[in-house]
Every structure is written in structure tokens, then in C-alpha cells.
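Enquirer: Pasting the structures in now, so scroll down.
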Structure I
Amino acid sequence: MTESALAGGSSADEAIALHRAHLSKGRSQLAAMFGSLVEQSASGSLVRTTDGREFLNCGGYGVFFTGAGHPRIVAAVRRQLETQALSTRLFLDPAVGLAARALTSVAPAGLDRVHFSGSGTEATETAVKLARAHGKRRLISMENGYHGKTIGALSLTAKSFYQDPFRPLLPDVAHVPFGDTVALAAALGAAGGEACVVLEPVQSEAGVILPPPGYLQGVAALCRAHGAFLVVDEVMTGLGRLGAWWGCDLEEVRPDVLLIGKALSGGVVPVSAALATEEAFAPFDSDPFLHTSTYAGAPIAMAAAQATVEVIRDEQLVDRAAKTGARLLAALRAIAADRAPHLVREVRGAGLLIGIELVDASQAGELLLELIDRHLVVNHSLNAHPVVRLTPPAVTTADEEARLLEAVDGALSAMAKKF
């Protein structure tokens with residue numbers, strides 16, 4: 001097949017064959033389970049496949065908060081692409097400064113310094129290196145937390161399934177139960193003033209686990225008392241996903257480092273960031289080559305990041321996420337209770353991060369298939385297989401909201417007849 005033919009779109013059989021030949025056979029087998037669908041285009045809350053079908057996209061692992069191909073973000077990237085896509089890395093680049101200003105303008109007070117990178121796991125690595133530069137070499141993360149799969153980030157991602165094939169990982173890493181400040185206090189005491197605590201405001205891949213009220217404040221207080229470095233991972237939850245700009249805003253907590261990703265891309269160009277206080281960022285101030293990456297702060301990614309922040313602010317998407325999420329959560333709970341109370345253990349969430357927990361993992365897989373049959377894309381949870389997650393865009397319309405609920409209603413009704 002020619003490159004021009006591929007650029008115009010390949011058939012499902014061709015796409016699967018290419019994955020088997022050059023990528024992952026397992027990935028192609030998984031695709032076959034879901035009908036061997038091949039994406040062709042996307043806009044807003046919708047994704048279209050090569051066979052002419054249109055799906056409501058509540059998946060994408062949280063990337064599409066502003067929807068796919070938002071006109072303002074695409075236009076900003078196109079302007080930058082036509083001007084300068086990548087920089088020399090020797091001269092100063094205006095795009096990265098503008099993106100940093102936009103991001104810090106909506107960040108918790110005091111988080112004024114930014115290190116950009118390309119993915120959430122890279123942002124985690126940045127935080128770990130900053131902590132180590134401050135002598136905080138003993139890492140503490142939460143059980144079932146998810147922070148990425150590079151070696152450093154994987155050491156914090158407390159799931160043996162992902163860790164075991166790659167051991168030994170980083171030394172001096174402890175995992176404590178999420179929501180348990182007593183266990184955290186004990187771990188901090190054992191760390192002897194050399195601790196770095198890394199956690200999510202809501203555990204997404206663990207199945208949308210919300211902490212008890214006051215938990216983040218308690219963690220922050222313990223970190224202060226023990227002289228620990230605090231990193232809040234908002235790669236999934238940040239920039240409005242929870243119905244607030246940041247999960248740590250909900251309890252007025254300012255970490256030493258805040259991690260951002262997913263939504264920052266605007267669904268257009270991959271980008272992530274680590275925001276830090278001036279004190280925490282000091283090692284990178286003293287030596288600009290201490291932690292670098294060729295594509296960090298690439299102008300096209302910076303154009304996407306700046307435009308994304310502006311779109312979220314100007315279109316009041318944080319408030320929309322809060323209101324739409326509240327309606328969806330209440331409606332989904334009612335549907336589950338009415339259609340399949342013996343199958344659904346719980347529906348929980350915050351803003352537009354919603355989890356439906358089934359009685360067992362096989363039923364979660366069945367729900368995924370039923371929803372695809374009804375043209376709704378969702379995700380499973382990497383650390384909690386019985387949980388199906390919905391991450392609708394904040395630009396979801398009223399008609400699309402109704403379509404989502406109709407699909408879940410039909411899927412659970414069909415499952416209730418089978419199980």
C-alpha cells in the first residue's frame with residue numbers, strides 16, 4: 001500500500017494487519033473484540049469510523065475535555081505550524097512563555113514555575129527528580145494509584161501487574177491506602193524527613209475513588225509537619241474535569257508540584273506540565289540543563305496548551321463540567337437502580353469523571369460491548385477492571401447528554417436480561 005493511500009484512510013482489515021505486523025498483536029486482538037472499528041475523523045463529542053458510524057466519545061482517557069478539534073485550538077496550532085513548529089532550543093521561544101503565563105494564571109496561587117513535557121508520565125518523572133534534588137529520596141504513593149509507566153513513574157504506580165515484569169524499580173518506595181492519613185503518618189515517620197508524597201485528588205484508574213472529606217488537607221498538614229515534598233497528580237483531574245479548575249482547589253491545598261496532562265492538549269497536540277513553587281523549582285533555576293527533553297515546550301504544543309486554557313476559561317467549561325456532571329451522575333444512578341441493581345455495585349464520580357462499578361470484571365467488559373453497540377465510547381479502568389469510566393467532554397450538548405443516558409439505559413437493560 002502506498003503512503004498516499006494510507007493517508008486517505010485504510011480499511012479495518014488493513015489497519016489490523018499493520019498493527020499485527022508492526023505494532024502489537026495484542027492490541028489488534030483487543031480491537032477485534034470491539035468490532036474491528038477504525039477511527040476516521042472526530043469533532044466535538046463525536047468520533048466517526050471508516051464504516052460510516054458515528055459514536056459519542058466519552059472515552060479517550062480524559063483527553064477530550066474541550067472536545068476533539070475545537071476550532072480555536074486547531075486555529076492556534078495551525079498558525080504556529082505555519083510560523084514555527086519546533087524551535088532551535090538555543091534561542092528563546094515566545095510560544096512557551098505565553099503558554100506558561102496562561103497556565104499559571106489559572107493555577108493555584110504560588111505555583112508560578114512551569115516545566116513542560118509530552119506526557120503525564122514525563123511530568124511525574126519531573127516531580128520525582130525535583131524531589132530528589134531537594135533530598136527527598138523516599139517516595140510514598142497510594143495503593144492503586146496511577147502515575148504512568150516509565151520506570152520512575154511506574155515505581156509510584158502501585159500495581160504489581162504493571163510493575164513485576166520490570167523489577168527492580170526505584171528503591172525506597174512505600175505505598176499506603178488512599179484516604180488513610182494514619183497510615184500515611186506512619187510512613188512519613190519512617191522516612192525520616194526525606195519523603196516525597198505523590199497522590200491524586202481522585203483516583204481515576206483505581207475506578208474513580210473519591211477520598212473522604214478533608215483528606216487532602218490532612219495530607220498537606222502531615223507533609224508540612226514531617227518536612228515532606230508534596231506532589232499532587234492532576235494529569236486526569238486538572239483543568240476542570242472535576243467541576244473545579246483543580247482537585248486541590250476543592251480543599252484549598254497548594255502542593256510543591258502539580259502535575260497536568262490529558263486536557264492540556266486540547267485534544268490536538270500531546271503536552272503535559274509540572275507546575276511548581278519557586279522554592280521547589282530552584283534546582284532547575286540553577287542549572288537549565290539538569291532536566292531537559294528535545295521536544296519539551298515545542299511551539300506547536302505550546303500553542304495548543306495556551307489556546308486550551310483560554311477556551312476553558314472563556315467558554316466557562318469548568319462550570320459546565322460541574323453542572324453537566326451533577327445531572328449525569330444523578331441520572332446514571334437512577335438508571336442503574338432501576339434497570340440493573342443486581343449488576344451495578346455503585347455509580348460514583350465528580351464533575352465529568354464518572355465510574356460505574358459492576359459486580360465483576362466480566363460484566364464490565366460486557367457493558368463496554370453493549371455501549372459500543374449503542375454508539376457510545378467509554379473506557380475501562382486500568383487498576384480496577386470491574387469499573388467502566390465515562391469522561392464526557394465539557395462541550396457535550398443537551399442532545400448528546402440525552403443520547404449518553406439512552407445508551408446506558410439500553411445497555412443495562414440488555415445486561416439485566418442476560419445476567
Structure II
Amino acid sequence: MAFSALAFILSERKARFPIGQFFVTLALQLSIAAVFLRVPVARNSLDGLNGIVAALQEATWAGTNFLFGYLGSTQNLPFDEAVGNPGPFFIFALQALPLLVFVSALAAVLWHWGILKVIIRAFAMIIARLLGTGGAVSLAAAANVLLGQTEAPLLIRPYLRRLTRSELFAVISCGYATVAGTVMALYAFILSPLDPAMLGHILVASIIAVPAALLISRIMVPPAKGEVATTADQTADGFDYQNTMDAFTRGASEGGKLWANIIVAILAFIALAALINIILGQAPDVAGAPLTLERLLGWFFAPFVWLAGVPADQMFTAGELMGIKTALNEVIAYERLAGLAPEALDDRATLIMVYAMCGFANIGSLGIVIGGLSALEEGRRHEVIQLAPKALMAGTLATLSSGAAVGLIW
């Protein structure tokens with residue numbers, strides 16, 4: 001409720017608050033969270049997904065070992081016997097990120113075979129009936145559960161020109177509030193030391209963020225009086241693969257681009273954060289400690305994560321994570337979360353933050369969304385530029401509400 005109230009403060013038409021959609025969304029989030037956290041069969045299914053991550057990572061390591069030798073995995077280190085226990089020997093760029101390439105290739109094959117299409121279109125029908133959203137928006141929102149923030153709109157490319165301002169804002173917001181299937185296994189691998197069932201939690205987080213994003217976006221940018229929702233026949237494909245091998249190779253190529261982009265972004269953003277900390281370090285200490293970017297972000301986001309259910313004595317640590325996720329990206333934030341001391345966050349607060357940070361709502365994504373959607377529909381470029389920063393806030397509020405839902409059910 002608190003995050004819907006914050007969205008209401010930012011609303012363009014406060015008189016058009018979607019009361020019915022609010023209660024349906026709240027019930028959906030709590031119900032889905034309750035099923036996967038409280039029902040043994042569903043909860044065990046999340047644990048079972050850990051085997052998928054392990055199998056994908058082991059298969060990927062076969063490729064990275066061939067290319068990079070012992071640098072490509074944490075197995076069979078040549079100096080184990082000579083050094084004894086060398087401690088963690090983990091190279092993020094060569095051992096974790098290559099998983100993106102393999103998963104991207106497999107996802108393209110599953111799309112070509114029609115498996116992902118069936119899942120996405122079925123989910124779109126459920127969204128449209130439960131939340132009353134138009135067919136075009138429902139299809140794009142459903143696709144965001146498994147596709148990225150620029151790939152999902154491809155499925156409704158013929159309708160982008162006809163979308164209302166409110167619908168366009170909803171499409172952008174859903175992109176910020178969810179993550180792509182290509183990175184889910186990566187996040188699960190990073191967070192596996194905390195809980196082996198992380199792949200399931202990442203998937204659930206992306207699912208329950210969709211109705212939250214649709215609600216928050218409709219509160220912030222409601223449809224004008226008399227506007228009619230854009231319908232869609234749900235036949236748009238968006239990807240044209242010639243055969244299975246073409247899908248696999250092109251998917252791997254796209255995954256490789258994503259791998260390189262993430263490496264470059266992480267290098268640049270971590271360096272930028274370090275430079276800011278060097279500059280802030282010249283200032284006098286505040287509250288007995290040096291001033292850092294992490295501390296500033298922690299102070300800003302502490303009230304928001306507290307509203308999501310993080311205890312007051314842990315909210316500054318959690319706020320730092322949320323700030324890092326927003327200012328830098330969720331990969332760095334999840335790495336920080338996995339590396340925290342056990343006493344920094346309790347189990348409940350940790351799970352809240354896993355859900356609250358599960359989205360592409362970060363500063364760097366602004367350029368991705370503006371560039372991607374402008375390329376798909378040049379005529380909406382001005383509106384996209386205008387709406388994207390506001391949608392970033394909507395996506396953040398949506399993921400925070402997902403964390404709050406999990407915190408209530410935990």
C-alpha cells in the first residue's frame with residue numbers, strides 16, 4: 001500500500017485511481033508469494049530448479065575451460081596441490097558471465113520451437129482478464145517475464161504507434177520491473193551461496209513484479225477519460241529464425257553482445273563509484289566514518305527498504321544495496337548481497353532484497369530503453385524520452401512492492 005501511495009503522489013490524474021486493479025494486484029502478489037513460500041510442493045519445486053542452474057553452469061564451464069583453460073572455471077586449478085588451499089579463485093568475467101551466452105542460445109531455440117511463445121501468450125491472457133489491460137500491453141508485459149526490456153516490445157511492434165500514453169508508460173515500466181530469462185541463471189549462480197533455490201525466487205520475483213508494474217504505472221499515468229485500450233491479435237512474432245541451428249547461433253551471438261556489454265558497464269560503473277568515493281574521501285568524516293557513495297545511497301533508500309519490511313537496524317545496509325542496484329546495476333548489487341557478512345541481514349531481509357532488486361530499473365537502463373524503443377518506433381521517441389525517467393521510478397516501486405509481499409508471507 002505504501003508504494004501505491006507514493007505512486008499516487010506522482011500521479012498525473014489523481015482522480016482516476018484504479019481501485020479494483022489495486023485490490024486484485026495485492027491479492028495476486030500475496031497469493032503467488034504464499035504458494036511458493038508456504039505450500040511444500042511449490043516450495044520444493046523452487047529447490048528443484050537449482051539442478052538446472054548447476055547443469056547449465058557445468059555445461060558452460062566445459063566451453064570456458066576449452067577457451068580460457070583453468071581461468072574458465074573454479075575446478076581443476078593447476079596449483080591446488082602446490083599451494084594447498086588457495087582460497088576463492090573466482091574470475092567473474094570468465095566464470096560467471098559466460099553463462100549468459102549459453103542461456104541466450106537455448107532461449108532462442110525454445111522460442112523457435114514455440115515453447116516460450118505458448119507460455120508468454122497464456123500469461124498474457126491471464127493478465128488481460130484479471131487486470132483488464134489491453135491485449136497489446138498484456139502481451140508485452142507477459143513477455144517481460146522472460147525477455148528483456150527491448151526484446152519484449154518486439155512482440156507488439158505493429159501496435160507501438162497506436163499505444164496510448166498510459167499504455168506506452170506501462171510497457172516501459174514493466175521492462176524496468178522485470179529481468180530477462182537470459183540473466184536469471186546468472187543471478188541464481190551469484191546468489192547460490194545464500195540459498196540453492198535462488199533460480200525459483202528470481203523467476204517468481206519477475207512474475208509478481210508484472211501486475212505490480214501494471215498497477216503502479218496506471219496510478220502514475222492513468223488513461224485519459226474516454227481512452228480505449230489497444231487490442232492485439234497476439235500473432236506478432238518479433239523474432240525470425242530460419243531453423244534451430246540459426247536460432248542457436250544467433251541466440252549465442254546476442255548473448256555474447258550482452259556478455260561484453262555487462263563487462264564494459266561493470267568496469268565503468270565500479271570505476272566511477274571508486275572515483276566518487278575518492279572525491280568524497282577528501283571530506284571530513286561523518287558520524288565517525290568516511291563519506292562514501294554507498295553510505296549516501298544507503299541513507300536515501302533506507303526508508304524505502306524499511307517500508308518493504310527490512311528491520312530498522314538493517315535498513316541502512318539494505319538501502320546501500322538498493323542504491324547500488326539503482327545507480328549501478330543489479331549484478332553488482334547481487335554480488336554485494338552474496339558477499340555480506342551473515343549478521344548483516346537476517347534471512348527474511350535477505351529474501352526481501354532479492355525480490356526488491358530483481359529488475360532492470362537502473363540509470364544505465366535509461367539509455368537502453370530510449371535507444372531500443374526509439375529504434376522500434378521513431379515516431380514515439382519524444383514520448384519515450386519523456387516517460388522513461390518516470391518509468392524508472394515506477395519499476396523501482398514495483399520491485400519494492402514485490403519485496404514487501406514476500407516479507408509479509410515469509
Structure III
Amino acid sequence: MPAVPLPTNLYTDTAHPAPSTPPLDTDRTVSVAIVGAGFAGLSAALHLAEMGVDVCVLEANEPGWGASGRNGGQVNPGLKFNPDELLSRFGGDLGRRMIDMAWGGPDFTFGLIRRLGIDCDARQNGTLRAATNTRTAAAVAATAIQCAAHHMPTRLLNAEETAFATGTDRYPAALFDPRGGDLHPLNYARGLAAAAQNAGASIHGNSRVVSARKQSGNWILRTDKATITADKLLVVTNAYADGLWPDLRRSLVPVYSSIVATEPLPGDLAAHILPQRPVLYESGHITVYYRLDKQNRLLMGGRGPQRALAGHTGSLDYLKRYAERLWPGLRGVRWTHAWNGQLAITPDHLPHLHEPSEDALIYLGCNGRGVALATTMGKQLSERLVSGAAARIDLPVTGINPMRFHPLWPIGVHSAMIWGRMKDRLGI
């Protein structure tokens with residue numbers, strides 16, 4: 001099956017040239033084979049290569065083709081659940097490690113970008129988690145108390161402080177975390193790929209793996225042109241999981257998230273919106289998220305049509321109307337780009353790590369927090385592949401649990417979006 005070109009969007013129109021990743025056309029034997037060239041796969045490849053491991057990445061399309069190259073560009077700390085719930089569910093040791101890993105992910109990611117010198121408009125100006133009503137304000141306040149108890153550098157903003165930070169009086173409160181930030185995700189993916197190649201990793205685009213099987217103690221991976229024989233295997237296909245691994249595709253829901261972007265805003269208007277340039281995501285049943293990029297374009301994201309967009313901005317008019325509600329000065333501004341892509345939502349809203357054998361790992365399900373989580377986990381996955389169970393990993397290792405009635409997920413997602421928007425409007 002030929003590679004599918006990355007759909008046109010703001011990032012493709014402004015990205016640096018992609019590194020050369022020709023299809024695999026010769027049989028090879030390597031120490032580690034990685035299926036998927038998103039942030040997790042590229043980070044793992046980089047760190048394996050830096051350890052001197054012979055590693056090869058196989059990607060069906062091109063590095064960053066999926067959510068890694070199309071997301072909102074937000075580098076956010078944390079997981080969906082508060083620290084206390086993680087401690088309750090996973091115990092003191094693993095729970096604390098999950099907290100440290102997830103909330104420390106942005107620092108790791110920005111540190112890696114600086115170390116490698118990746119040119120991707122990276123800015124660590126913080127994340128705002130904004131409350132939209134009384135209910136979510138109470139939830140944000142509860143999170144703030146727990147973050148403070150774990151000595152995190154977070155700060156709860158009242159309505160006046162939040163209005164100053166955002167340029168709108170929409171929000172009664174917000175939690176500010178200075179560790180968050182933003183970047184150009186496609187440039188980051190391409191920069192990671194180039195850095196991994198420079199360290200010695202092989203990356204092959206247009207090389208969809210059509211089968212993976214164990215034979216004589218090795219993993220045999222076949223594409224339509226060649227075969228890779230590997231001692232160890234990492235599968236990181238996320239929302240674009242296909243039938244390669246039994247039941248994997250049915251263990252998650254691939255949900256489309258949409259983004260619409262303006263032209264660069266005039267100076268006075270740009271100075272009014274998020275003046276210190278944090279990123280923001282709303283705390284509600286249906287998340288809206290936004291940021292101003294380095295060129296002062298406003299990127300508004302949220303749940304949208306559960307199908308691939310044709311590229312015209314009219315299909316995301318609801319996001320444009322909402323932006324104009326927040327900042328009336330946007331009326332008359334030209335919206336130049338609209339796009340979407342699929343992210344992996346797991347039933348428990350946590351990332352999933354599977355270790356079906358001592359020489360195979362599967363990682364997926366960042367649930368919309370993939371920039372920092374996937375980058376951080378890439379390093380941990382590389383260490384686990386090299387050292388086995390002796391290498392500590394800051395997630396629970398679970399079995400693959402296929403969802404019941406998985407073919408009905410499009411109906412379920414659509415219904416959940418309608419109900420979630422209704423509850424957000426009603427403040428419940």
C-alpha cells in the first residue's frame with residue numbers, strides 16, 4: 001500500500017524540509033525494530049541509537065504523519081487524573097513515579113529540544129487549565145491544592161488574574177503551570193527524526209509493516225518490499241493501529257480532533273490575546289484548546305467532525321464563532337487553515353503500556369497529551385528494551401483489553417460530544 005501524503009495544514013505549509021526516509025527495500029537484521037515514527041517511536045529510536053543500539057524505524061507514511069505532526073502544539077504537563085487519584089489507584093511507589101514522569105514531561109521535552117538544537121519554535125511559557133463554570137472552577141481549585149502538596153510550581157489564578165492572562169473574561173479561574181509551553185509539532189517530529197538519524201538510527205517511510213511474527217527467537221517484520229529481522233520489537237502506532245497486532249486496534253478509540261488557524265494577527269490584537277503566550281485548554285466535558293504561535297497566528301482546537309476534513313475552514317465555523325466570543329476583535333480576521341487528525345483515547349483515559357513478551361513492547365494512548373508524554377516515554381521504552389525488567393518504567397504494564405462493541409465507537413463518540421456540550425452549557 002503506497003504512503004498517504006500528509007494532509008495540507010498550517011504545519012505542512014510552514015515546516016522545514018523533511019529528512020530523507022526512503023522506503024526499506026533491502027532485507028536487514030537489527031537489534032531493535034520500531035513500528036511507528038511519531039514522537040514515541042522517534043524518541044525511542046534516538047535514545048537507543050545514542051546508547052549504540054542498532055535500531056530501525058518502519059513508518060507507513062512519513063515521520064510525524066499522524067497526531068505527532070498535526071496536533072495543537074501544546075506541551076502540557078500531567079495526566080487526566082489528579083495526583084491523589086493516581087496514588088490511590090496505583091499505590092505510593094508507582095503513583096508517585098507516574099506523577100513525576102507526567103508532570104515533569106515538559107521539562108524533559110524542552111530540555112531534549114535544547115540539547116539537540118531542534119528548530120521548532122519551542123517556547124516554555126506555561127499552560128493554563130481554565131475553568132468555564134462554577135463546577136470546573138471547584139475542580140481546578142482541587143487540582144491546585146494537590147499540585148501544591150506535591151511541591152509543583154503551579155499557581156491558581158482568580159477571575160481577574162485569569163482575564164489578564166487570557167484577554168477574555170470568560171473564565172472564573174485557571175491553574176497556571178510554568179512548565180508547559182508550545183512548539184511547531186511537525187518541525188519537532190522532523191527534528192527528532194533527523195537527530196535520531198544523526199545518532200545512527202535508520203528510519204524508513206512508506207514502509208508499512210504488514211506482518212510481525214516470532215520465529216526462532218527473533219521478530220520477523222515484513223513490508224511489501226523487504227523483511228526486517230530483529231531481536232526486540234516496539235510498536236507505537238497509537239490511533240493509527242491497524243491489524244498488525246491482535247486486538248490492539250480494538251483497545252482504543254481513534255477520535256478526530258480539529259484545529260482552525262488565523263492569519264498572523266495585527267500587533268495590538270495579538271498583544272491582547274494570551275499576552276504572555278501561555279497555551280490554554282479548558283476544563284470541561286468537551287475540551288477546547290488554543291494558543292498563539294510564534295508568528296501570532298491563533299490556533300483554536302477542539303472536537304469536530306469524526307471524519308477527515310477536506311481542508312476548508314467552513315467546517316469548523318463553531319470554533320471561529322467561539323474565538324470571536326472570547327475576543328470580539330477577531331471579527332473580520334481571515335482564517336487560513338483547517339485540519340484534523342486522530343488521537344488515541346483509551347477507555348480509562350490513561351496511556352497504555354503492554355509487554356506481551358520480554359522482547360516486545362507496545363505503547364499508545366496519550367489521550368491528547370502526547371507531545372510531552374510520548375517524548376518522555378520514548379526514553380523509558382528505549383531503556384526497557386535494552387535492560388529488560390531491570391529498567392524502571394513509570395507506567396503500569398497491562399494486558400491488551402479489547403473494547404466490547406468496538407465497531408460502534410463512531411456513534412458513541414458523536415453521542416458523547418453532544419451530551420458533553422450540553423452539560424458544559426448547563427454547568428453540570
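Bear in mind these aren't lab numbers, they're just calculated from the coordinates by the rules spelled out. In this text, all values refer to a predicted model and were calculated from it rather than measured experimentally. Cβ atoms are built from the backbone, for glycine too; each structure is taken alone.
Enquirer: Between I, II, III, which one scores greatest on FRET efficiency 1/(1 + (r/R0)^6) of positions 92 and 396 (r between Cβ atoms, R0 = 25 Å, to 0.05)?
Expert: The maximum falls on structure III.
Enquirer: Match the computed value 19.2 of mean count of other Cβ atoms within 10 Å over residues 52-59 to one of the structures I, II, III, and report its label.
Expert: I
Enquirer: Starting from the value -10000: which structure in I, II, III was helix-only ellipticity at 222 nm (-39500 (n - 2.57) for each DSSP H run of 4 or more, over all residues; to 500) calculated from?
Expert: Structure III accounts for this read-out.
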